[in-house]
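I've put the structures underneath this note.
What follows draws every value from the coordinates through simple rules; no lab data is involved. Given the structure is predicted, the values throughout are model-derived calculations rather than measurements. Cβ atoms are built from the backbone, for glycine too; each structure is taken alone.
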Structure P
Amino acid sequence: MNRKFITAALLFANIVLAQKIELKTGDLIFQSMNCGELCEAINQVTEGYKGIDFNHMGMVVIENDSVFVLEASGNSVKLTPYQTFTSYTDLPMYVGRVKKRFKKLIPEAVSFGKNQLGVPYDNEYIYNNGKYYCSELIYDCFKEANKEPFFVLYPMTFKAPNSKEFFNVWAEYYKNLNIEIPEGQLGCNPGGISTSKKIKILGTL
């Protein structure tokens, strides 16, 4: 079969799949932003759904027919208009939805998340320090709703694969913060959450 035809067919299939996704409150959107060397370093040590790189995520909140994304980015936790959120990347964004048996958690997860609006962004990437980075916020939303951990925390690494050395960009980053690199401390990332068996990836936007 003609390769160009196959490529066109796959693109059309992706468009059709994306058009069928009706976003609902509680849906998780995974994306890969271009934030330079930091994002490249994150992508090298994390692996998302089907090996896709994700370095940012948020949770859909629909209010009065308007779609927002609850996210930790910039300076704080915020409710971002959907169109603004989609402008962060030119790459396809993936939608995940908690499986039916967990749907009951969504209202409380959203309520907890909205109560965190204005909480500072966790630029130290240290879990449970009174601030939030993107996946940490989602982790705690569902932990609070479930009354116990829902997603999984893993030891974090800031070292290049198969190397004992830290990425230069991370070494410089934490030097500027004047704190020790939190190597080995428990944390989470969008890629890891995207592979959770408690959610189903519906397709792309």
Structure Q
Amino acid sequence: MSTIEHVVLVKVKDNTDQGKVNMMLDNLNDLASLEPVVHLTAGPVLRTKSPISSFTHMLHSRYKSKEDLNAYAVHPDHQRVVKENLVPICDDIMAVDWVADNDPTPLSLPPSSAIKVTFLKLKENVPNEVQGEILGEIKGIKEGISGVKQITCGENFSARAKGFSLASVAVFAGVEEMEAAVGKEEYVNLQKQNVRDSVDGVIVVDYAVPTSSP
């Protein structure tokens, strides 16, 4: 089985009525019941570091194949939520998809889990072997930071990724464990130093799975 990671980052328009935001999140989380979906959660981000936008909310979902992701994308319920609840109140939307380098366990994340998503935009003409080295550095983070319960990474295949080509998601038991890992930034920075010359942009988003997630 190949697990497909699907992450959508959105920036809700300033001064949007909170009731409309809550309706968007409720309807997005309801999509977890669709047959192709293995895991889906949507909610506000804890923090974001981005050169292109200040994202306010995130959706993270998982599928067993690209075909299942495509079935979700064209499902009438998904199309309706995007058209009626998401697009009208958002200034910016970005989607990144990748085939996980492993099959994380469990696939469905418990409520209150914390997630750190990282997207990398590579400079032009970076060789494939260098991309492989960068992915190897990302995988090594799990060994360097004990609080990481899961980590997957891979090459983006979404057309809506704004040029970001490598992605990873690291899962922690909770926000406290993720915050503790911040104290080990020196290790992460050491990993980045090895590949800095190849990277042209980075987005990092921290997110907590809502306790009311289906």
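Supply the structure label, taken from P, Q, corresponding to Cα Rg over 2.2 N^0.38 Å with the calculated value 0.98.
The read-out comes from structure Q.
Taking mean count of other Cβ atoms within 10 Å over residues 29-36 as the quantity of interest, name the structure among P, Q where it is greatest.
Biggest value here belongs to P.
State the single structure among P, Q that was used to calculate mean count of other Cβ atoms within 10 Å over residues 117-124, giving 14.0.
Computing mean count of other Cβ atoms within 10 Å over residues 117-124 on every structure in P, Q gives 14.0 only for P.
Name the one structure among P, Q that semi-axes √(5λ) of the Cα gyration tensor in Å, for residues 133-196 alone of 26, 13, 9 was derived from.
The read-out was computed on structure P.
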